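Multiple structures follow.
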Structure 1
């Protein structure tokens with residue numbers, strides 16, 4: 001008995017499963033639409049490119065990021 005390659009078996013498992021879906025296709029379409037909205041639309045309109053606006057060179061950007069990552073957290077609660 002000839003065994004198929006593991007990757008071919010995995011691919012055929014998922015391929016056959018997705019081709020036989022009925023409701024699942026609609027659910028996957030909704031998931032992909034939501035991901036598109038979250039990652040593309042919201043980024044374009046709500047999340048500005050802060051580093052490009054504030055700094056001109058790559059060196060200034062990297063220094064700022066390093067400073068933000070390594071500075072101690074302010075623990076004064078007065």
Structure 2
């Protein structure tokens with residue numbers, strides 16, 4: 001799924017550049033083909049839709065601050081009791 005991600009993602013934009021949008025078809029017999037198509041459709045395709053809902057970067061700022069506020073490595077504190 002990861003190795004050929006760009007090939008599957010290209011389905012949504014290659015035709016806009018005059019390119020074939022179906023090179024992913026070469027993988028139709030692969031056991032993960034359907035799963036990859038589904039993943040790209042669900043998570044990547046909306047990024048190419050000009051009408052899709054989007055959030056400003058400021059929306060994500062509190063989440064990033066919470067994540068990066070945590071120490072990189074928790075240190076054990078020895079109880080002195």
Structure 3
């Protein structure tokens with residue numbers, strides 16, 4: 001009997017492959033729906049092709065960049081408390 005913490009790397013790789021395929025499937029379905037479903041946005045830019053995906057990706061890039069800047073501002077030397 002195996003516990004969740006004793007999963008072998010092959011089990012994790014298999015699970016990662018399944019998860020990746022599921023995400024790709026969802027992305028393909030959403031891309032297909034983009035051609036058939038009309039979104040009603042508040043501003044005209046929201047109704048453009050693939051707007052939610054582009055907006056989310058740009059927000060992700062912004063958050064990562066801000067995190068890098070914060071790390072530079074807050075980071076201390078390794079021997080700071082010595």
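Below is a table of values for the structure above.
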quantity: When distance in nm of label points 7 Å out along Cα→Cβ at positions 12 and 60 is computed for each of 1, 2, 3, the largest belongs to; calculated: 1
quantity: Mean projected area of the Cα convex hull in nm² from the coordinates reads 11.1; which among 1, 2, 3; calculated: 3
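Every read-out reported here was derived from the displayed coordinates using simple, explicitly stated rules and does not represent laboratory data. As the structure is a computational prediction, the values presented were derived from the model and not from experiment. Cβ atoms are built from the backbone, for glycine too; each structure is taken alone.
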